[in-house]
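The next part holds the structures, each set out as structure tokens.
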Structure I
Amino acid sequence: MYRRDLFKGIGGAAALGGLAATKVAAEAHAETPEMGPYAQPWDPADPNIPDRRDIAPMPDDYFTPGRFSGKTVIVTGSARGMGLGAVWRLAREGANVVGVDWLDEQGKAAMDEVAAAGFNVRFIPGDVSDDAVCARMVEVAVQEFGGVDAALNNAGVMDGVYSGDPVDYPSQKDLVFASVHEATEAYWDNVFKTNVKGVFLSMRHELRQMIAQGRGGSIVNVGSIAGLTGLSGNPAYVASKHAVNGLTRNAAIDYAPYGIRVNSVNMAATDTPMVARAGELVAAQSKAIGPNNPGMGRIKIKSIQAYANQTARPATVAEQVSMMCYLLSPEAGNMTGATYATDGGWTAY
């Protein structure tokens, strides 16, 4: 394995040319895992419906060899969860990847691991609501790899607490989700700063570069079922994700003449640190509210897939990343302006 330096922050220089490194990495990692079956039987079997089957989860390390060979992709929120899953799959598929996250140490460690596996990645620490960070991620992509072909705007929050802090509901209450009459401006402003301003600033710099290059591109914004429907008790998250989907549709119209496609993915519960953290906060909040909680948030909590599954499992990171990477790739040439419900059927009923 050749040596490479991981780009960290404003300084630093690449140890290896981007396109050549990607070609070598793609060739070195071209063996694809088998996908497996469509479904698998219940174990133990359902005595009332013996033929019951669960949708089989795809392998976490599945990829399509060479799909992004020679292309450069920006991924925001790359330190963990779906962002990190996307970094791994994009890199395995031949992409140069520039990752961005405000979880500095965790983000650098994660990207170090990807680089150590022989892939060509760079990491920019910072908050996407800071215009300078968004400008820098594009600048690094251009300087290191010659441009920006695609972008996954994944960075997002469910509440106003810095996601690197441990859950402590009593001290964080003013920044945690709450119904409108009890919500604070700080909670609202923090959620919108990341989820809406951050996506806007990211898109602005990505689109400027794509237009300047004159070779088209693809942008995928990460929304949520909260951007397609209501979601009890979290007005800022719901409003912000509706805004993300509005930005997606608007940009798709404006940039189609430049050969640039813009779509969003909108998931229900997925097995990520953000969802786990939200669950902790909801539990702590419910305990604090006590019997006066009307409980409207419990009227619908599972997707079709989860209800039908023996263990009521959420979506996996790999399942979400699969759709993201498809939309980012040239395979999805006819797909633009759509808000895809990657939600296991949550919005279907």
Structure II
Amino acid sequence: MKYYLSSIFVCLALLLQGCGESVATTTKVSDYKGTGSLTQGIAQTTVTNLFPDGHRVAALGTIDSINSQATWAVPAVVNYTNDNFPIAPDLYNDYGHKYTDTQTALSALNEDNIVEVDTDGEVITAYIFADNYFEMYINGVPVGKDPIPFTEFNSNIIQFKVNKPFDIAVLAVDWEENLGTGTELNRNVKAHPGDGGFVAVFKDESNQTVAITDGDWKAQNYYTSPISDLSCLSESGSAHLSTNCTIQGTDDASQLYGVHWAIPTGWQQQGFDDSQWPAANTFTNDTVGVDNKKSYTNFTDIFDDSNNDAQFIWSANLNLDNKILLRTTVNK
């Protein structure tokens, strides 16, 4: 009895962190009323590890739907092994260059690092921190991908030549250890939801800020997991909402659900109609958890400029939404 009571008290104390018991659920597929494709449990691994040096395994997998005839790549279809998609140079990278300040990182670049979108364009410099992974397009042209898909946390600098106006399009992925469930070993449980976050600043040749991540961006979610109660999901217009869902962890990921939506063709192209997408949600540094990461704190002069303070953006749920498309247009 003492052990039983103490276990209860431990679970109550760790409720916000996730208790190491299985998530009890009586949810049924019929409880889901949305437009997504449902999956359940662990995906089949197709790539064992994209980045063996990382502290966590950055695997890829596929999983079949249980309510439609579809197979989904998890956590996302990425261009990590595509040599034609350039790797973004480092701001700070534990496996590469660990620059202590912005100017030193800039000085290490040369003309070969500049991606040409328009031959007669202006050179724009982008500073990026992504949790965990990003791929960036300018007017549909790939300009840089994250060199580390999962961990350790890093930051990057990208330069491209373009005329205004131009469209920025980003695939942002919160990676997962337990493929198909959006979870990782964390907070004393085997399957705990991770969290995402993306922040960026864009400067022109005169060092003037022309764009920052904020609530004016569009952010659409295409993969939500883990879900233990399908009735918590909802949709409002085009928004895929999981804001009423629990983020409690579990030691048994086999019962967890994922919800997937097909990414629209041409989403990265200039002029793509994102008018029906939800606005991006913004999150504080504390919420994302970057105050102890040199890949961010070495460059607060850029990311936390008091005159142009870039904000972390994501879809509505930083914890459960795992595959996000971000877009904005720079006019001046």
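Of the structures labelled I, II, one was used to calculate semi-axes √(5λ) of the Cα gyration tensor in Å, for residues 178-313 alone, giving 30, 22, 12. Name it.
Structure II accounts for this read-out.
Tell me which structure, out of I, II, gives -12000 once helix-only ellipticity at 222 nm (-39500 (n - 2.57) for each DSSP H run of 4 or more, over all residues; to 500) is calculated.
Corresponding structure: I.
Work out the source of 7.3 here, i.e. which of I, II gives that when mean projected area of the Cα convex hull in nm², for residues 42-121 alone is computed.
This value belongs to structure I.
Which structure, out of I, II, was mean count of other Cβ atoms within 10 Å over residues 90-97 derived from, given a value of 19.0?
Source structure: II.
Any idea which of I, II comes out highest on Rg/Rh (Cα atoms, Kirkwood Rh), for residues 138-193 alone?
Across I, II, Rg/Rh (Cα atoms, Kirkwood Rh), for residues 138-193 alone peaks for I.
With relative contact order in percent (Cα under 8 Å, 6 or more apart) computed per structure, which member of I, II shows the largest figure?
II
None of the figures in this text is laboratory data; all of them are computed from the coordinates on show. A quick note: this is a predicted structure, and the numbers were derived from the prediction, not measured. Cβ atoms are built from the backbone, for glycine too; each structure is taken alone.
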